[in-house]
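Listed below are the structures to be examined.
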Structure 1
Amino acid sequence: MKILHTMYSLRKAAGPSIVCIKICDLLKEMGHDVTIAVVDWEEQDRYPSLHGVPVIPWSSVWADKRSPSPYDLIHIHGMWLFPLHRMARWAVARGIPMVWSPHGSLTLWAMKYKRWKKIIPWYVYQKPDLKKVSCFHVATQAEAVDVRRHGLGQPTVVAPLGVDTPTCIDRLPKDGRRILFLSRVHPTKGLPNLLQAWAQIKGHPVAEGWRMVVAGPDQIGHQAELLRLAQTLGLRAGDCSTSADAERLSAVRAGAQDVTFVGAVYDELKSALHRMADIFVLPTYSENFGLVVPDALSYGLPVITTKGAPWEELETEKCGKWIDIGVEPLTRALKEMMSLSDEERQRMGMHGYDLVNRKYTWHSAGLKIHDAYQGIVRQK
């Protein structure tokens with residue numbers, strides 16, 4: 001098969017970028033001809049393909065309106081952006097079947113967030129484009145329900161995402177214990193709730209020796225808002241997000257502040273933060289999957305996340321806490337997890353490690369999507 005994936009960008013810190021690259025790498029490994037078209041062609045910090053999947057400017061695909069399509073199928077990632085609409089329109093005009101990954105954009109919370117900006121695009125082009133899709137790729141059954149809620153009756157392939165199991169999960173030394181948040185620093189992620197919960201816990205005996213680390217790229221200036229909130233709450237907050245990796249790691253290890261913002265982290269620094277952490281927390285309002293959760297579990301970390309993410313398995317597999325959204329549920333969960341012994345937390349973490357290796361691999365996800373592709377192409 002000749003397959004084209006298209007999305008806005010392949011920036012390293014974005015879950016959809018990882019999903020796209022991992023699927024394309026597997027497809028290429030299986031012998032298929034795969035290309036990725038991106039809108040943000042000038043982007044410097046792309047998530048790398050291990051198998052050299054070619055990346056091209058999106059405009060080079062649809063610019064020649066007279067030429068027949070060289071692709072058997074197009075897979076579109078994300079929503080709302082007009083360039084993705086143009087790609088969809090180009091595909092429809094040539095009779096090319098489309099698979100679409102909304103990546104959480106159809107959840108109730110996501111549809112309400114900045115709703116005024118979405119109403120016109122939804123009715124003018126977004127929903128009409130989605131109506132023409134052959135199949136939706138979703139990460140969970142809950143996301144499949146979101147698709148149906150919007151009157152979209154096409155088939156869905158539910159393919160839970162995967163992680164790359166780290167080669168080493170041995171803990172790294174530091175002064176005291178650490179709670180780690182690692183995701184986009186964006187209002188969707190519920191970080192104001194986390195800071196308020198942390199401020200309530202700060203004076204409690206259970207918090208002695210504990211510090212919090214917030215890692216991830218700042219989006220729409222949200223980190224500045226959080227730093228101001230931390231000051232208002234009486235938290236000592238440090239910002240080393242523009243420092244060199246060694247300095248950021250040193251700041252986390254020393255734990256001189258109640259909460260330290262370290263900015264976007266990748267590769268060795270990202271691994272080191274996981275290995276220095278004792279608890280991982282994602283206080284999100286909405287996730288279609290929450291790739292950072294199995295990523296943390298793969299390092300043997302117990303995880304706290306909200307019911308805005310589809311991770312009931314944290315409870316059923318005894319590897320974390322799945323809580324209601326809000327400050328008070330988060331405060332209780334943190335206190336309970338911090339009150340456990342190191343051995344009890346490590347036992348929870350290993351339950352999660354086993355779960356990831358049993359169920360959440362890229363190979364498994366890629367095969368499900370590949371089988372869906374084949375079924376669609378055969379019906380052309």
Structure 2
Amino acid sequence: MPFSVVMPALEMAQEIGKLISWRKKEGDHVSKGEPLLEIETDKAIVEVEAPADGILAGVVAKEGAVIPVGETIAWIIRPGEAVPAKSSAVSSARVAPEPERIATPAVDTVPHPATSASARLSPKARRLAREAGVDVAQLQGSGPGGAVIATDIASVAEKRSSDLETPSSIARIMAERTTQSWMTVPHFFVVREVDASGLIAIREAIASKHEFVNGRLTYTDLLVGLVARVLEKHPRLNASWVSGKIRLNREINIAVAIAVEDAVVAPVIHGANSLPLKRISTERQNLSDRARANRLRPEDIAGATFTISNLGMFQVDAFSAIINPPQAAILAIGSITDRVVAADGQPAVRPMMTLTLSCDHRVIDGARAATFLRDVVECLQKPEKWL
């Protein structure tokens with residue numbers, strides 16, 4: 001029987017997806033599990049795999065189309081099968097508009113007998129000037145009698161646009177989501193410093209006994225494993241705000257913020273609380289490689305319940321991160337830096353690290369946040385008790 005290819009839902013709030021490219025063309029044979037198309041969501045560009053073996057047929061969505069979740073965009077059929085009769089053009093798909101450009105209309109050469117620049121505008125130039133926000137009083141027209149014509153307006157607008165940088169689709173979507181989160185989620189922040197001596201020691205001890213991807217165990221790997229285990233004791237920190245209610249998530253899935261070109265994506269390590277460090281390290285590295293190659297899969301970015309953002313490798317002392325709804329919290333990690341602190345009543349130099357927990361006040365109160373962060377600090381000081 002024919003298998004439908006639909007625009008997948010990769011997260012709860014997703015309503016649409018943008019078709020970036022087909023990896024196969026109509027009539028090609030496809031195998032179940034091989035990359036079939038690329039789509040863009042509000043988190044990343046991901047690959048969608050073929051749901052079955054067969055021939056790609058009945059393709060009704062073009063590259064660039066924005067398509068509702070669940071809409072059938074193609075079929076996979078076996079030799080001799082026909083595309084179902086109900087298959088038709090994607091009625092609600094629409095091609096995402098390109099950035100608006102000022103076209104260069106035909107030159108209006110009709111002179112206008114007047115003394116001011118605005119009075120010497122052709123109708124087309126007047127409209128373009130209004131749309132582009134160009135002050136025609138400052139222009140010297142190139143038309144007959146000094147009239148300001150459409151090409152004059154287009155030239156000014158083009159010079160202005162050359163000073164502007166057009167963000168990528170992912171960067172634009174990230175900007176929209178973080179703005180919405182900041183404006184709608186009641187953030188509050190809890191900050192703690194921790195002596196990272198124990199974290200450094202266990203990383204060196206584990207790395208000396210086991211082989212890891214790229215030959216090293218990162219602090220991010222350790223933090224994912226340790227924080228996930230602390231979350232088992234604090235279900236409200238692993239919760240989500242959904243339609244005015246608090247949902248306690250059964251799984252502990254840690255998203256790790258990763259910089260890609262001019263944006264940030266957060267692929268997910270599922271069930272991180274039950275994974276050994278070597279598995280966490282391998283998955284984190286694989287996710288990083290796919291993210292930077294724009295080859296994330298739908299399951300790579302779905303289902304996160306908590307996020308870790310580590311900027312320590314960039315020598316950032318501390319920062320406050322913006323929550324990624326519907327998650328209720330995100331933990332920001334600063335660099336490990338030698339500082340003078342009090343130790344047993346005496347000044348001492350210790351490798352210190354700053355943790356900043358951003359919380360959604362609709363889900364988490366100050367006491368819960370403080371208790372969770374206290375346990376995280378204790379875990380990082382004596383990680384051997386948690387691993």
Structure 3
Amino acid sequence: MSATKKLKSVRKELKARYAERSALVDGALTAILAGDHLLMLGPPGTAKSDFAEKFATCFKSSFFEIQLTKDTAPEEVFGMFSAKQMMENDLYKRNVKDCAPDRQIWFLDEIFKSSSALLNGFLLAMQQRKMRNGNEMLSLPLETVMAASNEYPEDASLDALYDRFSLKFWLDYLGDDSALLRLMTDGPSQVSTVLTEDELEYLRDAVWNIPWTTDEAKTLLKIKKACENDGFFASDRTWIAKAPLLVRARAVVNGHDSVYPGDFLVLADVIWKTHDQRPALLKTVGNASDPYGARATAIIDGVRAAMKDLPSVDDIKTGVKTKAGAVSDLGKIQVQLSSRRDAILDVKEKSKDNKAVLEAIDVVDEAIAKHAERAMEITVYRPVAS
């Protein structure tokens with residue numbers, strides 16, 4: 001299997017295992033291809049550490065994990081000082097074997113609880129892939145830092161660290177009952193596809209081979225101006241150094257050999273400062289780079305929101321709804337699905353086979369089929385008289 005096909009397989013398997021984490025999966029793949037870093041925010045128990053560990057296995061990468069506290073010593077992360085070096089050479093030099101500097105993927109849990117003694121080491125490692133060790137600067141095999149926190153940083157001294165995570169994601173508890181039921185019944189699905197180091201390098205080369213022309217740069221400038229008009233600002237470093245690489249990495253993740261309009265949507269996960277800004281940024285970036293795709297995304301979001309209210313026979317059996325109430329809900333949802341199907345078909349006529357639009361049509365059609373199946377189940381169900 002080629003590296004490109006393996007990447008597609010890893011993407012599919014991770015999305016199957018982690019329900020409602022599609023954006024995170026794409027973000028993590030984008031980060032490792034771009035050699036950048038990723039932050040997961042959200043309440044405890046949302047599979048942050050499990051995702052990081054499983055992700056590392058997909059790339060056969062050595063993995064370092066630690067939960068940080070204000071009392072975590074640098075030695076626990078970067079290695080103990082070598083007694084031999086101190087005695088023989090009067091040199092404070094760390095033994096880094098089996099510690100973070102010896103590993104390719106780091107998972108730093110509760111990152112913003114780390115002490116100031118660790119801060120400079122993290123910043124240097126993330127920015128330059130270097131660590132000061134005794135009288136030399138050690139090069140690190142670090143591919144990406146994946147960090148997690150239950151809360152945003154409160155101390156201004158952590159702003160620089162927060163800014164080093166180009167891609168940020170908020171993870172909430174699962175809201176899809178069907179996904180929850182599947183996980184409660186069968187457990188998480190397996191992730192078995194593994195990319196070798198050579199295959200990862202091949203994909204990283206593919207990122208740099210994605211053309212970046214004046215047209216793409218003009219689209220990026222258009223997005224920057226649209227974001228600023230809507231009150232979203234990012235540094236020059238983000239727009240000049242980070243954004244072009246991340247957009248091209250997202251193109252490779254999406255299976256493209258050039259930048260498509262929808263690939264720019266990765267920037268919504270780069271620019272937000274707080275997660276409540278993400279929906280508006282998706283709209284801003286989408287309208288600037290791909291108005292048809294943005295409309296398609298809005299339609300998909302509307303369909304998924306409507307389907308969360310889809311009643312079931314179990315709702316009737318448990319008394320959550322009456323049969324008449326379930327039928328009434330089905331009727332309301334059918335109206336919403338029909339109007340959205342009309343809307344996406346109208347967009348298709350104008351969009352010339354835009355990929356996001358075609359995906360939205362599939363989502364709408366699947367929702368309509370599921371609605372019809374559920375409607376049949378509820379229609380033939382006869383409640384038992386009490």
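A few comments on the model shown:
- helix-only ellipticity at 222 nm (-39500 (n - 2.57) for each DSSP H run of 4 or more, over all residues; to 500) derived as -17500 - corresponding label from 1, 2, 3: 3
- Taking percent of Cα pairs over 31 Å apart as the criterion, the largest value within structures 1, 2, 3 is that of 2.
Taken together, the values in this text are just the output of simple stated rules run on the coordinates, not laboratory data. These figures come from a predicted structure and were not determined experimentally.
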